[in-house]
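Each structure below is given as structure tokens.
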Structure P
Amino acid sequence: MAIDIGRRIFITLLSGTAVAWPLAARAQKPVLTFRIGHLESGSPSSSPNLLAAFRQGLLDLGYVEGKNFVIESRYAEGNEERLPQLASELVQFGVDVIFAIGPPQALAAAKVTDRIPIVFVGGGDPVEMGLVKSLAHPGGNLTGLTFVTVDLASKRIQLLKDAVSTIERLAIVWNPNNTINKLELDKATEVAETLGLTPLPVEIRVLDDLEGAFIAMTHERADAALVLSSPLTFPNRPRIVEAALRARVPTMGALREYAEAGVLMSYGPSYADHCRRAATFVDQILKGAKPADLPVQLPTTFELVINLKTAKALGLTIPHNLLVLADEVIE
């Protein structure tokens, strides 16, 4: 009897396993690996924290790199003219979505594809730049997060004036080839004049213009400088810092990365946080959402970063009340 029972149990288990195997085989679906294009103006070493933040955002959402997603990167190495070709390469590679760090990158991608979804982060007004029809209803194949940097000119100039009370002549470093910079220059000039300052626009079109720009500031007797961020300035922050220190010109940047590199101050949203949040857009798109239906998001926080090492090198004493307001003081 014991033998019969044992046989019966064995046969039952074997039968159940035989049924379970094909069911399990049918239940297992092949893992779909998404190809995510990444377009950036700098180099792999200029701002690695931005792509790292985006990658971390995907990991936090449950993605596993190499298993269900891969990132195909293209870097313009500070040359905006290369962006259309790099965007075309991503399209030819067959990416499922393009993550563009910066409006010029997004514009370049939009010119070569109206089919592949594009998620952008960066400054300026995406409606005025023609990236989307409206913030609430993008309407095309683009969506993302914007810094609205044009409207931050007033705050940045006021903070710089609070830090260096003797400012009378303010240099504004801008790139005429950059659409956003043109808008920012107009606003910054208006704000400077309202505050009783003399605005001194200084053009930079290529990397070699940077050092000459700060030499020109000394000839124009500029007391401080506002550097407008662009694909030319952002990747080359160390060069800006070196030139500013040689010219002994206190400088304000748009993002914390400028202050971390050695610029005196920065005020703006967190670029890295925007890149991390961009992962949620990519996630929704890969799950079937259309960019046209995903509203463009605005900054949720702004950071004031002050570099006391640079202040000391310039012989400046930053007022205590300003240091208290800072989100980070680099010593």
Structure Q
Amino acid sequence: MALLLREGDVLSLLEMHGNIMVLEQAFGAWSQGNAVNLSRTRIVQDNGVMHLLAAAVPSLGIVGFKTYTVFRSGMRHAVMLFSTQDGRLLSIIEADFLGRMRTGATSGLATKYLARPDASVVGLIGAGKQAYTQVLGVCAVRQVRVIYVYSRRLPECEKFCEELMHRLPIEVRPAPSARQAIEDADIVITATTSPEPVLPGDWLKSGSHINAIGSNWANRRELDLATLQRSRVIVTDSKEQAHAEAGDFVIPANERLFDWDKVSDLADVVAGQGPKREFADDITLYKGVGIALEDVATAAHVYTLARERGVGEEITLLQ
């Protein structure tokens, strides 16, 4: 029988440290040719879009896919996991929280490898659900002492800061401007829906690390050209997928202002085969587009925890 895991089940099972650990294993396997990741496919309709991402991680015993729809009525997410041994359907998982956690965990993984060990000040532009898990990911790998948050909507920003302080023993302050959130930050996070750059490169402090995760469309970007020019190390979760989706790179590359050869895969960094921070003053950049490997590995982790703890609903389907 397959296991049905609803959103509440995932919330009860998934925590950030474990999520980062399983993604580190999955990215390492991918770098060694022991995992498969297929770039996102989109089916665009007049009133919405269906997205499909598939991956396999044999070391975790799973192959699967995530699909999600974005329509005017909202977003809906689901992951289906199958056994790599016999092809059995293992689990159907509601995946809204799962998707946000895997995004934050991947940024946490990039931060672990790229940010300065003594990074302790976080500057965040954005105060939505994705921004929340971005903070959890960074705080799982660095001793953060203060977080500055900027959002155009002050009431939502203040509520966001209050919720984070209830979750983390860290000071979280609303910033009066995006620049004031960023200019003293060791770790910079952009998690917005803006189609235009929200992070001018001249705001960046020497030695800072950037996690940019807000856009995965080729015609949208959060980072300006100066940010790319100042970044000594530039990494993404899938260079292949970034060619189609990372407007932060696609737009300046199409204008012949940016060279794709400067971009490396996170998997290679995790495996010790990619670029790394060499000097304290280096600026490093991780651009996340969100890939199937992250979803499927995280879902496999949730499924394993659910089986161990007796969580979820057994369902019988035609085999």
Structure R
Amino acid sequence: MRLQLQATVNRSSSFELSVDIDCEAEALAVVGPSGCGKSTLLEVLAGVLPGKVLINGRDLSSLPLHQRKLGWVTQDSLLFPHLDVAANLAYSPRAEGIEEVAQALDLLPLLDRRVAHLSGGERRRVALGRALTSRPDLLLLDEPFAGLDAQRRRAALSLIHTVRRRFDVPVVLVSHLADEVVGLADQALRLEGGRVLATGPAHSLLRAGETHVDNHLEADVCGPEQVTVDGVELRLSLPEGTSGRVRLAIYAHDILLARALPHALSARNVLSTQVVDLTPAGGFVLVSLAVAGLVATLTPEAVAELGLAPGVEVLALLKATSIDCLGPA
């Protein structure tokens, strides 16, 4: 996706959004502190506020929202309370693939339930599903999982990762925490004070302390406490009765690297692999590994002490308790 956006918007006497963006991304993260203009930028994309907007060369600037073929998930979900989940998913005149979307978002058991009887997380999934059934050319996500606790938010981001891959739809995701979107977005821009402060690969916008980089994986259950990921077996704790294909998440800082096998090791997963790439980011180093596409975070001192470089053989050590199962894939 190529996104071109030019806009100057005065929201109040004290705030002005002024941006000139030209970037290519399959998933673009918009990050920055509260009040920096992230939601305003999405409103320009959606056509609620004026601005010049081109998506892959198609000029949307004069089109209203319903003609832009955008799926827009706001922080408030904005579901229709008088309709059940199935009717909310089918609301768009372009709606199709309702069962497929419902299955992907684990909504099939909720289709006949009214909005008033849904939890906050369920409402957000329905809002995402409604956006997807409209078969958008671009999905806009405005902190759709704000207010969820860390575990539910992590699961939601993993779900977006799975959905984006399955439906091959570009995404613009707003977040106030850069580290949340490194596993999802390939490009990012950081807003501050209504201006674009920086753009580039998502990891390049990390700052010191933003170290909770997540690995999102899909795996096949092959035993009570065992899964396979791209032919690699992993041991972990699974909810009783779990089967089929599942989504997993592993924080990058929970992956330990070693050049030789330590003695008296508690970790149940020891994976032999190679370093693919080293990328400085926010005061630490992202270490890309060949096995399952995993990424670990290390300090520069640890990288130097281990003598890490592309092609170096290493062991990746993962405790079973550090691998979270986040639901069906």
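Each of the structures P, Q, R was assessed by mean projected area of the Cα convex hull in nm²; the largest value belongs to P.
Quick one: helix-only ellipticity at 222 nm (-39500 (n - 2.57) for each DSSP H run of 4 or more, over all residues; to 500) came out at -11000 when computed from one of P, Q, R, so which one is it? Mind dumping the intermediate values first?
Values: P: -13500; Q: -11000; R: -5500.
Value -11000 for helix-only ellipticity at 222 nm (-39500 (n - 2.57) for each DSSP H run of 4 or more, over all residues; to 500) corresponds to Q out of P, Q, R.
Given that Cα Rg over 2.2 N^0.38 Å, for residues 119-182 alone, derived from a single structure, equals 0.97, which label among P, Q, R identifies that structure? Working through the options, I get structure Q.
Going by mean count of other Cβ atoms within 10 Å over residues 255-262, which of structures P, Q, R comes out largest?
When mean count of other Cβ atoms within 10 Å over residues 255-262 is computed for each of P, Q, R, structure P gives the biggest number.
Distance in nm of label points 7 Å out along Cα→Cβ at positions 175 and 231 computed as 0.7: which structure among P, Q, R? Label of the originating structure: P.
Rule-based calculations on the coordinates, nothing more; no lab input. Since we're looking at a predicted model, the values are computed, not measured. Cβ atoms are built from the backbone, for glycine too; each structure is taken alone.
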